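Peer 1: Structures incoming, each one as structure tokens.
Every number in this text was worked out from the coordinates using simple rules, so none of it is lab data. Keep in mind the model is a prediction, meaning the values are calculated, not measured. Cβ atoms are built from the backbone, for glycine too; each structure is taken alone.
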Structure P
Amino acid sequence: MIKRRTFLVGTMGVVSGIASGLSTPAVAKATGLATLSGESMGTYYRILFPDDAGTVGSLQLNALGTLAEVDRLMSTYQPDSELSKFNSADMNSPVTISDHTRKVIEEARRVNNLTSGAFDATIGPLVELWGFGASGRRLAPPTTVEISQTARRMGMDALMLEGPEIWKTRPQLAVDLSGIAKGYAVDQLSEMLDARGVHSYLVDLGGELRAKGYSPDGRPWRVGIERPERSQRAVHRIVELNDRAVATSGDYRNFIRQGGQIFSHVIDPRIGRPVAHSLASVTVIAQDAMTADALSTALMVMGPDEGLAFAQRQGIAAYFVIRDRNRLFDRYTANFKPFV
């Protein structure tokens with residue numbers, strides 16, 4: 001997937017600061033509020049809920065177990081994960097996967113079809129080609145021939161699913177679910193809390209959030225969307241959430257210079273090249289975090305004009321922050337308006 005940054009960093013008026021500095025799980029209490037926090041899946045997590053909701057210690061263990069399971073199945077860094085086994089498998093060699101992995105891949109395929117390829121979980125080779133992957137930066141942009149050759153290793157249409165098995169019909173096809181799996185992990189945490197009888201909470205995993213019920217003051221959870229600037233951390237807008245999830249994708253001014261040209265890290269899989277539009281960030285509110293996660297990625301690829309038109313047609317609650325030189329301005333869909 002494209003390298004992406006999220007900007008939803010906390011609940012305004014409830015908790016200040018960011019949990020990403022925590023190296024071990026932590027439990028804290030504010031007025032009427034318990035907080036579970038720590039690190040997992042390469043990022044921070046934080047769960048806020050009324051402090052009378054249940055046994056905090058056991059909830060912490062449940063949260064860690066839930067996140068570890070998603071990571072164990074879908075990590076591209078663990079060689080024995082289901083995803084890694086598929087990526088290293090030969091063409092037409094089936095790999096057995098869990099219901100969890102299947103659900104995420106099915107949603108990735110659905111959003112790929114819905115967005116006509118703007119979301120593509122097989123985009124990894126293009127990310128590497130343009131110098132944004134593990135191989136590091138390159139001195140000059142790739143040639144048209146290199147882009148065309150790399151694109152032949154991609155394509156969600158070459159990803160086959162039948163029952164508990166998955167296989168590829170294109171050599172070297174690999175899947176990276178980083179643009180959607182974190183949202184799924186948030187949804188799994190939400191299901192765990194529901195099963196434990198916690199009926200009001202805010203789950204935050206690296207900026208992907210899902211809220212249910214109300215904060216201790218009886219109001220919807222208030223979430224800050226961060227201003228898309230690298231030089232400062234400031235809230236750009238506050239939204240109120242109740243029984244919804246939210247995710248943000250952005251360029252975060254993350255560019256590289258190659259051969260005298262500047263390229264965004266956001267790559268459009270439909271053309272094989274970095275986007276050249278003025279969209280700085282896009283926030284999506286949806287019923288679940290997995291959907292919000294994938295759609296925010298796709299809309300960031302589409303840009304402000306195509307993305308806004310698409311979101312309006314599809315009834316998506318989306319908020320666009322557009323950069324015009326050194327100025328930021330925003331636009332949002334009709335379905336986003338109730339949240340501001």
Structure Q
Amino acid sequence: MRRFAPAVVLSVLAPVIAEYVSGDIALDAFPALLGFVCLNGCWAVLARELVVRRGGGWPGLVFLALAIGVVEEGLLDQSLFNPHFAGSPQWLAYGFVPALGTSPIVVVFMVVLDAVWSVLVPVALTETLFPHRRAKPWLGRTGLLLVGIAFLLGAAATWMINYRIAGFRASPGQLEAAVVTAIVLVALGARPSPEPLPSERLAPSAFTVGVTAFLASSAFQVLKLITDPPAWIVLLGMLALLAGSLVLFSRWARRPGWGERHRFALPAGAVVTYCWFGPMLMLYKGNMGHVAEQLVLVAVTLLTMGALASRVRHGCQLSDTRP
């Protein structure tokens with residue numbers, strides 16, 4: 001069982017962060033976790049396994065994570081095209097482009113949301129828990145087959161449930177656009193990643209990395225809440241923030257001194273963002289019982305992040321003292 005521990009942890013961690021800590025799903029729906037494991041958890045495992053086996057590195061995982069976001073939001077949930085998604089009559093209203101049949105702001109927000117908090121953050125945290133297996137596959141062929149089957153079942157169930165609830169189907173052209181986009185992103189993610197150019201400057205402190213990740217991810221969430229200025233300004237702000245964050249963190253990761261503390265601090269900062277966003281979302285939904293439950297989950301999440309930080313720090317100290 002120890003051999004499969006990283007894959008099991010990732011398959012559970014991904015939906016817990018993406019669905020529950022985010023405030024998207026209330027804790028009283030925790031039995032639905034099994035279904036989310038089949039979807040969110042399994043695709044995170046599959047993406048990570050493909051990248052490791054192909055030598056794509058983190059650039060490859062970013063492309064695959066974006067492809068996953070397109071698949072879920074464009075094909076399964078169809079939130080990119082449903083104007084009344086989640087019961088909201090104005091879901092696509094802000095920034096809607098008739099020629100596209102969607103709002104680019106919603107497209108960027110939803111796809112990045114899935115990519116970062118359903119895949120990239122859980123993978124980074126899991127690899128922090130199992131640092132000695134970071135560069136190795138976690139599953140054999142049988143394991144990959146089983147995870148793949150579970151993912152297909154989860155995807156089919158997600159599509160059927162959403163169609164039954166929403167009764168919406170995207171147009172053939174919209175579905176084709178989503179499929180082509182996902183295929184292109186998968187092809188980019190499956191390519192071997194070139195060796196990164198080294199840097200002479202030292203990496204910043206892990207604390208700086210964590211705070212920066214928290215501020216950047218929080219700013220991304222806040223931008224989606226803005227609906228006053230012209231939509232193109234908000235869209236450019238989102239894209240600039242994403243591009244700047246990718247460039248900044250990729251440069252920092254190439255610098256001497258970048259280690260386990262930094263690898264933990266980066267995803268941890270993004271998780272802490274959900275610790276304020278989740279309760280706010282529950283408060284917006286208006287169920288005070290769910291707000292109280294969410295605050296308990298936030299406390300558990302922060303305590304867990306603190307325990308993991310202590311473990312990483314202790315592990316680094318042991319490594320530094322070895323001859």
Structure R
Amino acid sequence: MRSRSGTVFQAIPVGLIVLTLLVVGCSPSAQTAVSKDGEKSAKQAQKVTTLSIGSSSIGSGPHIIAVGFSTLINKDAGIQTSVEATGGSDAVVRAIGEKRLDLGVGNSLSAGDAYRGRGTFKSPVSLRLIAMGAPTTRQVIARVDSGIKTPADFRGKKVIGKRKAVQDLEELTNALLKVYGVPKNEVNILETAEANEAVEALKLGTADAAVMPGTIGAATIREIAETTDVTFLDLGDKMDQLLKELNPAFFEVVIPAGAYRGITKPVRSISAGAGTFVVHPDLPEETVYKITKIILGNPEEVKKIHSSAAEWTIEQTVVGFTVPFHPGAVKFLKEAGKWTDAVEKRQQELLK
């Protein structure tokens with residue numbers, strides 16, 4: 001992109017089991033093993049059975065994908081997973097680095113900046129990659145009654161263009177103002193904490209426009225289009241200039257006609273990289289291998305999650321990645337015959 005065997009059990013007297021446990025548990029060697037390695041082993045065992053997955057706001061594309069992944073992992077790997085909405089990709093990767101989350105669905109821009117300690121990340125964040133998917137589209141939406149037809153009309157308007165958990169929204173907002181010749185001090189730039197807050201502001205008219213994150217067809221953006229007369233701004237006339245102003249992870253994306261109510265022809269917009277499923281490096285290799293196999297080796301089931309889930313493929317995963325793969329993911333990709341020399345070269349570049 002810029003593409004059983006059966007098992008026979010023998011009955012054992014309960015008293016013998018209890019006696020055996022007492023003897024083993026009280027032995028010095030057993031206590032020594034626990035004191036040296038027990039905490040680490042117990043922690044890994046817990047991670048294998050219970051995992052937390054971070055996502056963006058409830059109703060967003062990444063959240064729907066995260067819930068779908070969680071369901072498949074619960075069913076096929078026997079690992080109990082929970083999904084936590086954090087508000088955005090930046091918050092997801094920070095939480096993984098701080099071990100408040102085990103895995104997360106975000107975007108390659110946030111993940112890459114976090115891994116390298118760039119942008120708003122003051123120091124590198126420990127991350128590894130499992131899979132990549134659909135473009136993480138940014139959609140510029142305005143109420144029809146605001147009179148806004150292009151970003152050049154933002155002057156004197158209230159525009160939602162900041163979110164702490166998704167720092168690239170502010171980067172894109174600033175680039176739009178610069179390229180379309182609108183002084184920043186002549187726009188009332190509003191900040192929201194999560195997507196549903198922005199949706200309500202547009203519906204109520206307390207905001208005239210918003211720079212919104214979300215995969216094409218995201219429930220939050222669909223809600224705006226279904227309940228409020230809005231227009232999706234086409235950025236095609238200034239696309240080359242915009243891309244020059246932005247992080248190289250940004251690229252052009254087209255919102256197709258009919259994607260939302262009111263869109264009668266394709267709308268050229270922009271994407272902040274592609275969807276990423278990332279994990280803390282400490283998660284055991286075999287656990288990550290199982291998860292990777294479930295997500296990338298099970299396309300027919302993954303497609304059922306959401307319209308954009310069909311793009312979470314092996315082919316999409318090994319192109320344009322900004323974070324090195326976890327050894328468990330590497331194991332699966334090698335088995336699938338997709339670990340090419342080019343992928344290995346990129347992996348080693350990122351690990352330096």
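Peer 1: Given a value of 1, 6, 8, 10, 14, 18, 19, 13, 7, 3, 1, 0 for P(r) over Cα pairs in 5 Å bins from 0, in percent, for residues 130-297 alone, point me to the structure among P, Q, R it was derived from. Before the final figure, lay out the partial values.
Peer 2: Working: P: 1, 7, 13, 15, 16, 14, 12, 9, 7, 3, 1, 0; Q: 1, 6, 8, 10, 14, 18, 19, 13, 7, 3, 1, 0; R: 1, 9, 17, 20, 19, 13, 7, 5, 4, 2, 1, 0.
Working through the options, I get structure Q.
Peer 1: Right, something else. Have a look at P, Q, R and say which one yields -22000 for helix-only ellipticity at 222 nm (-39500 (n - 2.57) for each DSSP H run of 4 or more, over all residues; to 500), as calculated.
Peer 2: Matching structure: Q.
Peer 1: One of P, Q, R was used to compute semi-axes √(5λ) of the Cα gyration tensor in Å, for residues 114-193 alone, and the result was 29, 17, 14. Which label is that? Before the final figure, lay out each step's value.
Peer 2: Numbers: P: 28, 18, 11; Q: 29, 17, 14; R: 29, 15, 11.
For semi-axes √(5λ) of the Cα gyration tensor in Å, for residues 114-193 alone, the value 29, 17, 14 is produced by structure Q.
Peer 1: Just checking, which of P, Q, R has the largest value of Kirkwood radius over Cα pairs in Å, for residues 226-273 alone?
Peer 2: P
Peer 1: Here's something else I'd like to know. The value 19.8, 61 for Rg and Dmax of the Cα atoms in Å was derived from one model only; which of P, Q, R is it?
Peer 2: Going through each structure in turn, the value belongs to P.
Peer 1: If distance in nm of label points 7 Å out along Cα→Cβ at positions 218 and 250 computes to 1.6, which of P, Q, R did it come from?
Peer 2: This value belongs to structure R.
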